[in-house]
1. Have a look at P, Q and say which one yields 3.7 for distance in nm of label points 7 Å out along Cα→Cβ at positions 76 and 236, as calculated.
2. To test your reading of the models, identify which of P, Q gives 17.9 for mean count of other Cβ atoms within 10 Å over residues 108-115 when calculated.
3. Thinking only about Rg/Rh (Cα atoms, Kirkwood Rh), which of P, Q has the largest value?
4. If helix-only ellipticity at 222 nm (-39500 (n - 2.57) for each DSSP H run of 4 or more, over all residues; to 500) comes out at -10500 when worked out from the coordinates, which of P, Q was used?
Structure P
Amino acid sequence: MFFICAQKYYKQTIDYLAYRTNSITKRRYRDDPTIMAWNLANEARAKGKPSGNMQKWIEDSCEYLKKKAPNHLVAVGYEGFLDDSRRREQNFVNPGKGGGRWAGREGQDFLSQVIESPCIDYAAVHVWPDAWDVETPEFQKEFILNRAKLTDGKKPFVLEEFGIIVGKSPEERKEDMKKRDLYFKNAFDTTEKLAKEKKISGSMFWHFYDEGVGPGRFGVRTSDASTWALIENHAKFMARLSGLQTSCPAAAAAAAKKVPVISN
């Protein structure tokens, strides 16, 4: 009964969002060309339940959403674990230090629910070393490469979220950013390697904070100079690889003329 009610409210939420009119552009979200895709949920899990349960929910929810927003892509929006029943398969990789099996018991199965899904449009993973008790960037790289290999060109593959916790105080942030830079560089280097091989479509870190926004444990600010430099270099690499410009001509022209920036 709880699931039936929850799914009813979930679909009502989809209705509300899809048909909401943007107060600025006057477009309904379902008709907005600037919206690339929807995630069904943020990192959905069904702890201790068969992966078939979540698979059924994914297909039902995806089909419903596509009826409401037929011009947009749909992805699941979760970490991308493999079901523990696949443990003996050759390409099985899951987080779990010391052989822990928790990730395979969260109801997820990247292969059947994403790669083999007739409704999900692209494959994506979320990588959270802090939450997964991963001690080095090497496993992050292994996980991303493995999921790209499992995707095997069947669908576009995206590193949809990754991040590292940093403290709130200036002293904590300074120390924690050293660790964050290691993981960000690792993620960007891995993405760039796969991009050159045409095995990944992009990466997104979590997440950008303007100055004065927050506090948040995963926030990256433009004043975080070392991390921001990694982000800028990666963005330029991916743009060049795609044949896109790596700078904004209007901003460069304004800077050359020393046009003042007006803010409120």
Structure Q
Amino acid sequence: MNNLKHFSLFLILLFPLFFHCHQPLAGEKIKKPYLGKAPMYQMVRNDAKANIILFNGGPGWWGNLKSKNFLIREREKFFSKGLNVFLFPNKKKKFKMTYGDRLKSDHITRIRKLIEDIRTQNELPVFLAGISRGAVSVGRFVSQYGQKIEGAALLSGIYYNTRITKKNAYSMQRVIGTDAPTSILVLHHEDDCCKLCQPSSAKQFFEELKIKSKTLAMISGGGSSGSCNGPFHHHGFEGVENQAVDHLVAWIDSHK
């Protein structure tokens, strides 16, 4: 009988732990007036170690959680590794951001206001991470308000191209330059074949950065089932998602 009581007590004590480990990852869409009409998505945890704001590539993001973009599809991994996750939205649904839109003052103001809002919610460090065109948003913010964040991660970013010059105005060389008032992570794939994201140019940008706190992480391997500038190719870290996530989280851990 005593053994039965002990076993029952064991199950009672074990149940909350089991439930905590297997409960679904929480997330919610929230509308913030200063962000516009499209909802922001956030995943917040009580034991978080840092905040990360994610910027989608392509035309941006306005609420589709089934997006195949690397940062969207891997959001739960960032959350599970101890980060509060915020998906930055376009200013309204179905509004497709151009490269130029990412440089505009109203876009940067919306980013700044979200950071200020997050600062009122917790005292944790704030990091920005943008992939492909999303790096243009991050880079522009860094060039103006880099001192307001603990670091910026440029994933598969847009870099200077000597042959295809029409997008050079949006390259990290032009948007950020050689100086930045915050820590910078350049995370890139060795075989990224997107014409605006040449690995050699990413490395050159990194080398020319005249800041002490900079990190270069080049990833190799993985798949290439889609197009060169799509989410399922080296550009979107297909098949090496865990490596890319681990690099980014480790960098955050070292700069908290």
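Rule-based calculations on the coordinates, nothing more; no lab input. Please read these numbers as outputs of a predicted model, since none were measured by experiment. Cβ atoms are built from the backbone, for glycine too; each structure is taken alone.
1. The value was obtained from structure P.
2. Here the read-out was taken from Q.
3. Going through P, Q one by one, Rg/Rh (Cα atoms, Kirkwood Rh) is largest in Q.
4. The read-out comes from structure Q.
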